[in-house]
Structure I
Amino acid sequence: MLKVLYIFIDGVGLRPAAPDNPVHAGNCPALCKLIAEHSVSIDACLEVEGLPQSATGQTAMFTGTNAARQMGRHCEGFPGPTLRRIIHKTNLFIELTRKGRRCCFADAYMIDKISDLEHRRFKSVTTVMALTQPETILMRDDLLENQAVSHDITRTYLVDKGHDLPLIKPHQAAEHLIQVARANDFTLFEFFLTDLAGHSRNYQAACETLIMLDQFIEIVQALCKATNMLLIITSDHGNIEDMGTKSHTRNPVPLVAAGPGAEIITTNASNLTQITPRILRVF
């Protein structure tokens, strides 16, 4: 049975080589090779004026709805009531579950019970989506048992926040993610440090973030190939590819698909709203 792993990398657009563009083969050779050989360029602006933002972009990615057009603008940060209603009505986890597929959000929440997450005031699009299907959520104990992945891959962020966890290398996190993906039909992993690095305008920090991410992706890709798993990678908007600005960009983003069914994902794809319908079609 087909297994799909979807890696969502926040804030990575496509831009020609430039002194202030750290997205190049020197920093991320595995990602750049995937983009060169297994991707198409898709629009993140969704025919709405202004700079694309996370709340509407991610809602479009995970529901197939042009959320920016419905809102009449791009909405940043966390989804408000209107966007939450769109996500609650339909999203990738809901539709795959209806098809009888087992789904998982591989990013571990450092919580002991689901209600701890439900009570949070601010929730990302992925968190709102996961809460519509609570069985997709992984928690502290899962991470301790290497059955989940930290959003920063190596767990450095969590340790710095005071959590008692062993640090791991990117290749170990990749192995843990593949273990999770092999136990499910569809697995989502979100990495948002690229967006934070882009906003920082710290070129060295951006390079370090991309290097670490690429070490992770290199092993993930190899293991996906070895296990005949479909790997999908995309982003919600541009940012880190232009360190000359603190804001997002209107650059297109890559839609990578490598493995069985890849052509269903990429052929004639043109914008964020097409990702969820194509994943459903794969299944």
Structure II
Amino acid sequence: MTNPGPRIIAVSSGKGGVGKTNFVANLALFYASLNKRVLILDADLGLSNIDVLFGIAPKFNLKHVLKGEKTIKEIIVNGPLGIMILPASSGVRELTELSDSSRLKLVAELDNFDMPFDIFLIDTGAGIADNVLFFCSAAQETVVIVTPEPTSLADAYALIKVLSRDFGEKNFRVLVNTARSEKEAFDTFRKLAIVADKFLKLSVDYIGYLPYEQHVKDAIIAQKGYIAMYPNSAFSKKLAVIGKRLIENPISDVKGNIQFFLRKALRVK
């Protein structure tokens, strides 16, 4: 049987501050606890923070790769449970919008990456900047995180609209974060689904919600995964359900592999 390759999932949002990176970190911990080999690409290239959430201080990052000083393999840092992290740089303005040559460099480096992994999580920036659109359109599918706030919904719709209209993307999964109840979460999703269907003729997939829990901030401050600190919490249990749903019921029927990511990234037919 041929190896179908890793699941390649971009996690994005229309606006910042909706818990995107915290979700990626905890999702990675969940998959690693199932003995999955997880690779995280911190694709918020100007404002990296996955390493901060894990309490890691990388010596090198993607800036050194794009400058030709290091290979991807040389900048990888290990997080808890063996999670592999490709760290971005913080406060480097020129990385906030990658040039075509920088994208080609990154794609070439990924092509030469020979360490095995099962799950490839791409933690993008927020909004509709070119970097965000590049990484979302290169993945098999995109998880869009929203909160019940109207601004979050409006910006999430804008992201889906641009990816659908300009990049032909159709595979969107919606996660509602910091909901006070299941009803609030589904009502939030329904509002987004209605406008996506009406104006984009697009169906979006609801994968669930994560409840508001005060201790989430405590885990972030402690630089530890929430599901490790509070494994029996409602948040942790719902995240496990969402994590299983993502890998057991892929929205894309494409057999994923890193070459698929590379071809999509370069838009090679």
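No lab work stands behind these numbers, since they all come straight from the coordinates. Worth saying up front: this structure is predicted, and the values here are computed from it rather than measured. Cβ atoms are built from the backbone, for glycine too; each structure is taken alone.
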Among the shown structures I, II, from which was the value 0.95 of FRET efficiency 1/(1 + (r/R0)^6) of positions 87 and 151 (r between Cβ atoms, R0 = 35 Å, to 0.05) calculated? I
Using relative contact order in percent (Cα under 8 Å, 6 or more apart), single out the structure from I, II with the greatest value. I
Which of I, II yields 1.9 [distance in nm of label points 7 Å out along Cα→Cβ at positions 79 and 231, calculated]: II
